[in-house]
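What follows are several structures.
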Structure I
């Protein structure tokens, strides 16, 4: 009788604990939880609880189990649980132009191959299928947020949202007839409607994207900036990517590209400047003064021989720097931000002749919370913290390239591969499960890409 009474007491206590537990949609457990919070907590045998779109708990597995009762659990004892990766600069629909023209300088690549190919092929349907192909690759590489600059951005926004991917998506403003708008004035008007349509979306952040100072007239740059400020949306721009861009600005304007933007007031507000390879110390001071975020694209800068951005120096000055993959069509060819971490860290070491430059933890910061700061989204994404959006990934460590594991940051930055990403959650929803993308039909995308390949080849022959 006494034993029965004890069992009833235990059962009652357990029932009480279960009743007191907070509800959750998911509990995800892993060998290591890399939070990237303000204390850079690394939790061994940790867990994260998700309710709807938000993270509601982060801590040791036992603590999370006591606090929450979840509808679903995901156990990853041989994995790292980390914030989703953030790509601060790319051109996603250009995935359909992948490797169409390689091994040439930027101006030759743009003027003789990319711009002509775009004028003959880019339509809303092209953008949709190119976006699907890019999102398929990005998701399998652990990218949960990407920053884009292209045409028919409303079609891209619709497609990215259907795929469940978070996007900061900028409509291109350029000074010559583009596939979607024949004048920059038309582009500005259409961009305003696009911003209005998506300004309250929980996945898509609309943006304005004047291409560069050498392709966009000053009045268009100013108009783009005014529009961005009016709606408090990001302004995305290529800046000081090549020596030619800098030399031409100095010759024609007696100012660097960064000084041109500062003088026109374009750097005020939420600005993301891609590349920033040819920035002087004075230019860096301007970026710091304006709070401009920098998207560092190491693979693109290497492949186009644009140079090496002084990232370590920028970070030392307090400039916020993230990582970007750049476009798929000749400037990079992949959406692999884990590879970009590896390359970025090693480039800074070899160019400064300092092996301590841009260490693993710092370059992983650039790919997560640092990228969120560049985009002005660090209150929402970039780290695993209660209250933030539930954007997270698991990276398998059950591979030869992860054994033995001494340092988690070093493992991710120097030894992990995009193919090690196993699961992806965005906004609390599981988008990738065991390397299967749940929101996209890969076979359908590959078939459509093959059709576009033939169309593009035919167009270039004419």
Structure II
């Protein structure tokens, strides 16, 4: 099969890629749940060089679906952005079904830093980092002024209004059948504060730190166009400012490397239009709302899907991180963080000692003798045990306090699960006002104490409790 794949690929490369005489090596770089990426070494008259291929999983032919226009359109988006002055690789060829390789395209290979945590901290970007927010603003300005009709993108992409996007996301969460009152609060707020007039434009829809390749000279390429649509362009500005993509640097709201002012300045210089700050905040709230639901989707996939990796439930617990970001944006205020109780488990050894022993085995012994994905999953498994340890220490008291607040807020009896559902239904049907002070206090206390269990090192938790 590998020989057949390489033979078909070489036929395409030598026919379609300038100065390509033969395929030397094809290396798949990602297992890609969404797409496959290959690094291709080819030989030409001047020696060997690298090019890249992006392909549908397993070489399938995939019909476009709402919100996912397909790889041929992704190639068109990259070409259109490149023509508009956005840093992009050159696309050499879009695969046809007759090529026998499935959906995909072949493009220029580019080198740079794309891993979000490295972008924030890498010494090689120290010199350019202060300019990155402004450069991102300029790139977004060029994207949003692409002529949809002239490029044909108006016939390829789905339109999406802010109301449709919020409702689509909220409905996805409702189907999970889990009571998460802060998600419903954010959904209500978003529907009450929908952007007014705006001019529909091309929206990248995943423009964030982690999907942009940088070098010491600036932006190398804007990546991952697979969920682009036509809608409110401020979606892109709010998304790159969402706290989940700041990689611990909450003091630098644009991707963890820059300021709002620099982002907006770059954007306004290209577009000649002032940025609507309120619309950017709307989409920043939406970003945390959307990713809170996305994390729950990982947990749902673990429960119902075939791929039960240790990573999925761990990501599911990160929903509280996004919810605390919504708290900080919408209802900030004082918080009482539950402390671990003094009572010790009488068993010998205690539950916490058993958990610590397994965690340390994973973090030390297993990680020291493994590499790659196994090493990564051992770290994830150890971190999951840390969550269990914190749950064991404070979870019972936190839930008791949550139950007491719900009894007062709702004025009805019931167990914790029933009262959570009662609050969710009250938020959905509008029978409780968003400015109810008891509601705001309850949500703030509940969400912050949950993220204290799930990830107390998260920057949003530190913001919520006033820590530096």
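Only the coordinates and a few stated rules stand behind these numbers; no lab work does. Every value quoted in this text rests on a predicted model; they were computed, and no experiment measured them. Cβ atoms are built from the backbone, for glycine too; each structure is taken alone.
5.6 is what came out when distance in nm of label points 7 Å out along Cα→Cβ at positions 29 and 285 was calculated for one structure; which of I, II is it? Of the options listed, only I reproduces it.
When percent of Cα pairs over 27 Å apart is compared over structures I, II, which one is greatest?
Structure II gives the largest value of percent of Cα pairs over 27 Å apart among I, II.
Here relative contact order in percent (Cα under 8 Å, 6 or more apart) was calculated and came to 19; which of the structures I, II was it taken from? Considering all the candidates, the number was obtained from I.
Name the one structure among I, II that helix-only ellipticity at 222 nm (-39500 (n - 2.57) for each DSSP H run of 4 or more, over all residues; to 500) of -12000 was derived from. Answer by label: I. Name the one structure among I, II that FRET efficiency 1/(1 + (r/R0)^6) of positions 173 and 445 (r between Cβ atoms, R0 = 35 Å, to 0.05) of 0.95 was derived from. Among I, II, the structure yielding 0.95 for FRET efficiency 1/(1 + (r/R0)^6) of positions 173 and 445 (r between Cβ atoms, R0 = 35 Å, to 0.05) is II. If Rg and Dmax of the Cα atoms in Å, for residues 221-308 alone comes out at 12.8, 37 when worked out from the coordinates, which of I, II was used? Corresponding structure: I. If mean count of other Cβ atoms within 10 Å over residues 229-236 comes out at 24.1 when worked out from the coordinates, which of I, II was used? Source structure: II.
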